[in-house]
Structure 1
Amino acid sequence: MLAQLQSYIPENAIQKVKLLLEHDNLVIKIKNERRTKHGDYKPLPNGKHQITINSNLNQFRFLITLIHEIAHFEAFASYGRHIKPHGIEWKRTFQHLMLPFLNPDIFPNEILPLLANHFKNPRASSDTDAPLSLALKQFDEPNNKTFVFQIPLGQTFKLHNNKVFKMGKKRVKRYECVEVKTGRLYLFNPNAEVELIN
């Protein structure tokens with residue numbers, strides 16, 4: 001299992017990850033990109049547990065996602081199935097598992113302070129942490145995508161399904177955007193990646 005992961009995570013993280021994967025009943029699968037999630041965890045009917053992670057993630061986001069999903073597995077094993085998916089048991093487990101990885105041998109110095117801040121109270125997705133998400137994006141393969149929070153008011157953009165939107169004002173956390181064709185109002189996560197239309 002570790003052999004398939006080695007090319008996806010930072011080299012200095014391999015031995016630490018190996019220690020976390022010493023479970024006979026844990027299966028990890030690498031998947032093609034899924035737009036709605038980086039990874040997931042689920043207990044299987046046969047008593048095994050499965051983690052899936054997207055193959056298109058950069059090595060730092062992949063590692064964070066892997067530890068995130070292992071934390072689900074560990075929290076399930078320790079506290080049972082009746083805990084909240086991203087509740088206090090998972091948060092504490094995630095913090096505990098991630099701590100040994102938060103060092104400059106594994107993560108670049110420009111990401112470490114953002115990770116330290118994120119792990120004071122980890123969220124269900126690192127994508128909802130705008131500064132961390134933006135910092136991690138610089139290690140992605142180049143693409144023509146822009147975060148919603150970077151788009152000027154009135155600018156048009158499109159999604160992967162080619163729907164076109166016009167950028168609106170910010171509410172408390174999300175941005176109002178109007179679908180050009182229908183005039184319907186949608187709320188966008190600040191870290192949604194979209195393609196600008198010139």
Structure 2
Amino acid sequence: MATTDLGNRRILAIVTNYGVEQDELVVPVKHLRDHGAQVSVAAVSDEEIRTLVGDRDPGDTVRPDLTLADVDPAAYDLLLIPGGTLNADTLRLQDATTRIVSSFAASGRPIAAICHGPWALVEGGYVQGKTLTSYASLKTDITNAGGSWVDTSVVRDDEGGWPLITSRDPGDLKDFLREIDAVLTGS
């Protein structure tokens with residue numbers, strides 16, 4: 001099987017310092033780095049990120065590379081927004097999150113959000129006219145914000161001038177990562 005080479009790609013993952021779903025951050029970051037991408041993890045503060053497993057059990061800690069306030073979104077090729085209920089609910093309230101998401105959408109660069117991650121898109125008004133998936137509890141929020149919600153492992157929507165990749169939960173990571181690789185390699 002051919003190896004995906006992402007050596008010329010820069011990825012930005014945005015999270016809060018508490019509550020991100022462990023596998024939705026750690027697995028994509030490892031996958032992308034293993035394929036040569038340069039991945040930066042930005043958090044609200046420069047303190048350690050405490051991940052959770054299943055929104056309740058302590059997971060790994062991760063050191064952020066920079067803070068959300070220090071992010072230059074123009075320096076990255078793809079935005080990754082992991083879920084975790086606590087993470088996503090707090091992340092969407094950060095002014096820096098809206099600034100970062102807006103930069104990606106306005107410039108046509110891809111955004112990949114999993115689980116509760118699409119809340120950041122709802123908050124900024126970026127699901128209007130898009131078809132996406134998420135954790136099931138976001139269905140009403142997405143629909144009320146003008147998006148079309150579907151229950152499938154991964155959705156890639158290129159409408160509106162920018163690619164949006166979404167998945168429901170950690171069980172969909174294989175499909176989610178396949179679509180991220182495809183958009184980054186132009187497939």
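Just so it is clear, none of the values below were taken in a lab; they were calculated from the coordinates. Small disclaimer: the values here were computed from a predicted structure and weren't measured. Cβ atoms are built from the backbone, for glycine too; each structure is taken alone.
Structural remarks
- Parent structure of the calculated result 0.80, given that FRET efficiency 1/(1 + (r/R0)^6) of positions 89 and 177 (r between Cβ atoms, R0 = 30 Å, to 0.05) is the read-out and 1, 2 the choices: 2
- Calculated for structures 1, 2, relative contact order in percent (Cα under 8 Å, 6 or more apart) is largest in 2.
- Structure (1, 2) behind the derived value 1.01 of Rg/Rh (Cα atoms, Kirkwood Rh), for residues 41-112 alone: 1
- Given 2.2 for distance in nm of label points 7 Å out along Cα→Cβ at positions 57 and 105, calculated: source structure among 1, 2: 1
- Given 38, 36, 30 for Cα extents along the principal axes in Å, calculated: source structure among 1, 2: 2
- Looking across 1, 2, the calculation of mean count of other Cβ atoms within 10 Å over residues 9-16 that yields 23.9 traces back to 2.
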